[in-house]
1. If you work out distance in nm of label points 7 Å out along Cα→Cβ at positions 170 and 226 for P, Q, which one comes out largest?
2. Using the calculated result 22 for percent of Cα pairs over 33 Å apart, pick out the matching structure from P, Q.
3. Thinking only about FRET efficiency 1/(1 + (r/R0)^6) of positions 26 and 250 (r between Cβ atoms, R0 = 41 Å, to 0.05), which of P, Q has the largest value?
4. Thinking of P, Q, which structure, once relative contact order in percent (Cα under 8 Å, 6 or more apart) is computed, gives back 25?
5. Using the calculated result 3.1 for distance in nm of label points 7 Å out along Cα→Cβ at positions 138 and 178, pick out the matching structure from P, Q.
6. One of P, Q was used to compute helix-only ellipticity at 222 nm (-39500 (n - 2.57) for each DSSP H run of 4 or more, over all residues; to 500), and the answer was -21000. Which one was it?
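Since every read-out is calculated from the coordinates, none of them should be taken as a lab result. Not measured: the values here are computed from a predicted model. Cβ atoms are built from the backbone, for glycine too; each structure is taken alone.
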Structure P
Amino acid sequence: MSAPAAAPARGDRALGEALFPYVLRLADTSLVLGQRLGEWIGHAPALEEDLGLANLALDLIGQARLLLTYAGEIEGRGRDEDALAYLRDAPEFRNLALAEQPNGDFAHTIVRQWLIDGWQLEVYEGLTGSADMRLAAIAAKALKETRYHYRFSSGWLLRLGDGTAESQARAQQALDSLWRFTEELFAPDEIDERMAEAGIAPRLGAAAGRWERRIGQELRTATLTLPERRPHPWYGKCGVHTEHLGHLLGEMQHLQRTYPGVSW
């Protein structure tokens, strides 16, 4: 089956140069978060949650594959999804810094997932109306999965926050620790602005308001306190990462780096 055609604007070389890193941002965030969730397999607090986190990881890696394949086609240098996933170094990755943060305890993982799920809901919903038909098709598929992801993570956020004193304290501690990384979620840069102007991506400013209202309401329901915003220097979508990404990639890329070109 042939893929849907990209937007005519993709013929503009300058726009294509911005489209490549934009698609990488989406792909790398799903890939890195999927890798993080995969670390829980066999270690989750119960079998049901073990399977649930594994399913989320598979969905995210599936999204990453579609997006990395498209990114490789846009780049036009012959790099496929595997080359982009396994043969780039940490500074070349464009995932949100929040996605690369360690799992911590179960509450930490749930809060991280919930924050990113809410962001992906806004971004993918906006992308379903993209002028780039290929990207719109990928976003439509991803949006269905993300809605389930958000139900999973928000359901657990409520159970933890409005549960025991211990679970509430752990959830609040996770939120306090991770909140600084949310500054990056809706902070537009030149690439975001160019994509929005071309009708390819949603404007982050409008999406930020919806995200804030959604999470504010759910935090109140979960009896959790919204932390104060703090600026931070890690903007993973610009290639500025925390030290955690290098360790994650060392494990994820080990086989391909040790045996270049290996295949099953």
Structure Q
Amino acid sequence: MTDILLRDDSDNIATLTLNRPAARNALSMGLMQALDDALAAIAGDPSVKAVIVAANGPAFCAGHDLREIRATPNREAYEAVFALCSRLMQRIVRLPKPVIARVHGVATAAGCQLVASADLAVAADSARFATPGVDIGLFCSTPMVALTRAVGRKAAMEMLLTGDMVPAARARELGLINTVVPEAELASATRALALRIASKSPLTVAIGKEAFYRQAEMDLTDAYAYASEVMTRNMMARDAAEGIDAFLGKREPQWTGT
């Protein structure tokens, strides 16, 4: 039986590859659970400093597996699907390692949600994005949560209300993705970004990622108070002292993750 999620670790980077190509990597319950489990394991793995989420086949991810959802048409089954999806997306945000989406083909509905939930995203110039639930009578309400935190409100509403495909260049303008590259360079460009981040202090990256998302939900005064406390705590870490001393001494820092 073919694994629906593949994991490859090298150079402190874990690459998780969605592997349901015939289903355009639709997020079945099994695939969401496998991805959630893999991220949970990575959270406590000190050898991993960055995560890439990629996909096999012609599409990155076409959203939820609608055939699976309709096979059990009852409220409890629907609640289970969206609860698991919500837990997975929050797992990505709360993971103490940066997550980079490597996008090709299409990323639609919950697939677009997966991209929006990632900390960073690199896309092929041929990639396209959409939240087309409105076209089938099922508004993309859970994808909306991630989308509205990644792009402006007007842009999010346009995507949600029209369901139109957004090309990669426009997605970059909206802030949904960071970088657009030729498809032939997608893997190398994404890996290069992951390697740059993996070269930083893992403790500092974890502190910064957590603080980024927490302060974003606060008002200005509370955000500054919280961020000041975080910087004070960060300054007490060995890696902060090492980094500053290395900078002043014009040498490369030696991170310990403490």
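1. Numbers: P: 2.6; Q: 3.3.
Largest calculated value belongs to Q.
2. Working: P: 18; Q: 22.
Derived from the structure labelled Q.
3. Numbers: P: 0.95; Q: 0.20.
Max of FRET efficiency 1/(1 + (r/R0)^6) of positions 26 and 250 (r between Cβ atoms, R0 = 41 Å, to 0.05): P.
4. Details: P: 25; Q: 16.
Corresponding structure: P.
5. Values: P: 2.4; Q: 3.1.
It was calculated from structure Q.
6. P
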